[in-house]
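Taken together, the values in this text are just the output of simple stated rules run on the coordinates, not laboratory data. Note that the structure is a prediction, hence the values are computed from the model and not measured. Cβ atoms are built from the backbone, for glycine too; each structure is taken alone.
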Structure P
């Protein structure tokens, strides 16, 4: 599975899209997609669902999710940092029983009407009013969601692991050094990666490194050797092999084509 970890610079991302094709990814944000037309499919934590016109998908922090469309679609996409909505703190410590909220539910309680207003007026509102509209939208959505308690310890550990990996993947890392830094056993860390991310710890670190390398290849004039070193690879041979495995082409060809 090709998995990416997304880091959002903005606290709130709000846009209307005509595509929802995204490979498996996860992040610390809450992601809400309302399908205005067409149909699509999504996968959340390994379970696949069909999304029909009028349905809404909600993915909570650290849930692995992906989307692919079977036809042309239009959608509202809202991605936001959960930390700026403390009124929903208890909810964000849980997760939805089902990530798909049907059209009948959201139309009945007014969620869709609120979302339409948000997209029409958001950019012309003051920050206080913007947050007010988004708070109402979240409240309406969560009103028709059913939640299940998460293992708080497990959830916190996953968050700590993601933060640690994001901050240290440029360095020389091993399962042992990561486990020691996170104060858990190597076997437990390995199990979490296998269960949650469906990949090994080294594969996840390489994924972060290659994602960074792709950005540097496209946006800088640094040599491939310099990029490999900056991204945490010990040798250019290891970098080339990992890059080809994840991207499907060599770093040289990737830079030439972007």
Structure Q
């Protein structure tokens, strides 16, 4: 039986709801949904967002109000949740939440952006330096594992509209791209790229400036990284460019359930 996994940077769940999030969810019906950048607390949103019919939800909110935050929406109740990745400031910013559900481990992850300041870029690199120790532990699990979320890195020249022009910008710096290559060599598969190996324009984020979405000047920043036990079950993967819930697009993976 096929199941679907979806990941979305909501760019503020309240803003996403104004653009039709709950209607989209009731129509699209992913079995597992990972959200990033929810930027709200559950009590700040209506019931159809906080606990939609047919879903079990779990939110991890940042200490700073209106900032960051990740969440899981799953059809089946999770057997457990694990908060954080063990890096203090990042955990206070609510950037990693693990759910164990239906024999799967699914992580909703949100790597910081480094584009706003040198200070945030330094924190992004600190987070990147720490994360492989966390993912190494996930690799040891004897079950399918999927790491889902906004990694804030376009990996290859296929993943960005103007690679030469952006190679000095955070999100496409050579050292960021090399880090992602090294992470994949730990034993993870970039599921969407593996299913669409040569597709150009496979973007998941567009700047709000300069009519970037209208002109399709995009970046692929959102990923599902699977271990072998997960990847061998995958039957398809795609990006829903038409959802229009955020400046990011939902990223989907279909796989055979156990």
Structure R
């Protein structure tokens, strides 16, 4: 499987440096979580890694190839991307929407038996088999989020990149989807997600990147990257890490005076 890496990425939006020299190499078989305060550059980094937002400076490599040098169809076969606020424009049934995840593979004859089987697996993995014939416009926000995840999974990408994929899900489904990411990483590829929930980042990740003001503050094991010192710099809060019944827990205990970053 091809590795994924970002080297010295710089992105500016107007006068603001959204990414400022970010470099990281992502390993297959792992769930990597990117955290940071609002405006830290998390979503921008994810879209750059997906080949959807070329950095103003720097490089994104998929294996040995510049990801922006790949044909869009080839890139879409290897990297699946789930945006933070996905839109559903048509009142189609769930199965039809999920089948759109096979678009990079579909030839002139349309969906094949291989494609249909991939759609079946994606519906099952996201727990939305029972919704297959429902109109997507009738779904709740949480149901729609799982259906859109199924669409991304239908492409069976080597890399799955998901921007805030747990938003809008109840705690049970959050744990279920986190387990699905773990299964995918172990069995077939790599997963990179952005999260606001530090406790879930601590719980579900093999590795955590912490961004603040477009810079990479930490990159390592969750318990190290989410240390009190790092979180004080990134978020301006005081935290305490303690062992709960289900594992480590991050507790916010106060505010840090002074500037973040």
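One of P, Q, R was used to compute percent of Cα pairs over 35 Å apart, and the answer was 16. Which one was it?
Values: P: 23; Q: 7; R: 16.
This figure was derived from R.
Quick check on the output: -9000 is helix-only ellipticity at 222 nm (-39500 (n - 2.57) for each DSSP H run of 4 or more, over all residues; to 500), derived from one of P, Q, R. Which one produced it? Provide the component values of the computation, followed by the final result.
Details: P: -13500; Q: -7000; R: -9000.
Matching structure: R.
Compute distance in nm of label points 7 Å out along Cα→Cβ at positions 77 and 157 for each of P, Q, R and report the one that scores greatest.
Values: P: 3.3; Q: 5.3; R: 1.5.
Evaluating distance in nm of label points 7 Å out along Cα→Cβ at positions 77 and 157 on every structure, the highest lands on Q.
Using relative contact order in percent (Cα under 8 Å, 6 or more apart) as the calculated read-out, with 15 as its value, let me know the right label among P, Q, R. Numbers along the way, then the final one.
Numbers: P: 15; Q: 21; R: 24.
That value comes from structure P.
Of structures P, Q, R, which gives 2.2 when distance in nm of label points 7 Å out along Cα→Cβ at positions 101 and 141 is computed from the coordinates? Provide the component values of the computation, followed by the final result.
Numbers: P: 0.6; Q: 1.2; R: 2.2.
Matching structure: R.
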